[in-house]
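Chemist: There are structures below to look over.
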Structure P
Amino acid sequence: MDAQARVAAFVDEHDMDADPAYRVLDLAAEVGEIAADAAKSGEYGAAPEEVAVSEDELGDAVFALLATADALDIDAEEALETSLAKYERRLEESESAGSGE
């Protein structure tokens, strides 16, 4: 069973269904917690070499992302493949993978 299916089964088993809008808000909150970990551990930019993020917080964000994808009926693995192809095109065209849709 892939990660998205595992999350979907867990959400279903524990009656944690939510509308996509709430899933997106939860995802933003979880990514915000990662940013807070990084900001604090890196002394708000003064010590970037000290940046640390807890595995637990990163796991929460992955869970929230996969639950969001499932709520939106998007296959996360296919979305990743689409994204990687986009970055590869950008690198071929401009030698930079930065945004510039």
Structure Q
Amino acid sequence: MNSEVFDNPDLVDAIFAFIETEFPDMASRTAVLKEEVRREFSGIEIYIPRRSVAERERITAEVLRVFDGRNAVEVARRLGIGRATVYRIIKQAGSKK
């Protein structure tokens, strides 16, 4: 991935620069699409999570499957999450019962 794509602090410009880099055949359409995106989403503040919903659900299922009550550190290392996240997942699963 080209790091200079993300040098621009404007998220819309950065996203479309990435699209143009990865899909050069779309370069002719990006100016129009960029304006449509700005018109549709201008003024909206958003949060872009690091992981997708599907990835979070996969991690939750894996924590619930392998956690035995004493292996939080091992589970966290295996899944690339924090120990506190393991306990949060367990707590949330317990409150849903």
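Chemist: 140 is what came out when volume of the Cα convex hull per residue in Å³ was calculated for one structure; which of P, Q is it?
Modeler: It traces back to P.
Chemist: From which structure (P, Q) was relative contact order in percent (Cα under 8 Å, 6 or more apart) calculated, if the value obtained is 29?
Modeler: Answer by label: P.
Chemist: Follow-up question, since we're still on this one. Here helix-only ellipticity at 222 nm (-39500 (n - 2.57) for each DSSP H run of 4 or more, over all residues; to 500) was calculated and came to -23000; which of the structures P, Q was it taken from?
Modeler: That value comes from structure P.
Chemist: Of the structures P, Q, report the one carrying the highest value of Rg/Rh (Cα atoms, Kirkwood Rh), for residues 28-83 alone.
Modeler: When Rg/Rh (Cα atoms, Kirkwood Rh), for residues 28-83 alone is calculated for P, Q, structure Q comes out on top.
Chemist: Still on this model: As an exercise: distance in nm of label points 7 Å out along Cα→Cβ at positions 20 and 68, calculated from one structure in P, Q, equals 5.5. Which structure is it?
Modeler: Q
Laboratory data are not the source of any read-out in this text; all were calculated from the coordinates shown. All of these numbers come straight from a predicted model, not from anything done at the bench. Cβ atoms are built from the backbone, for glycine too; each structure is taken alone.
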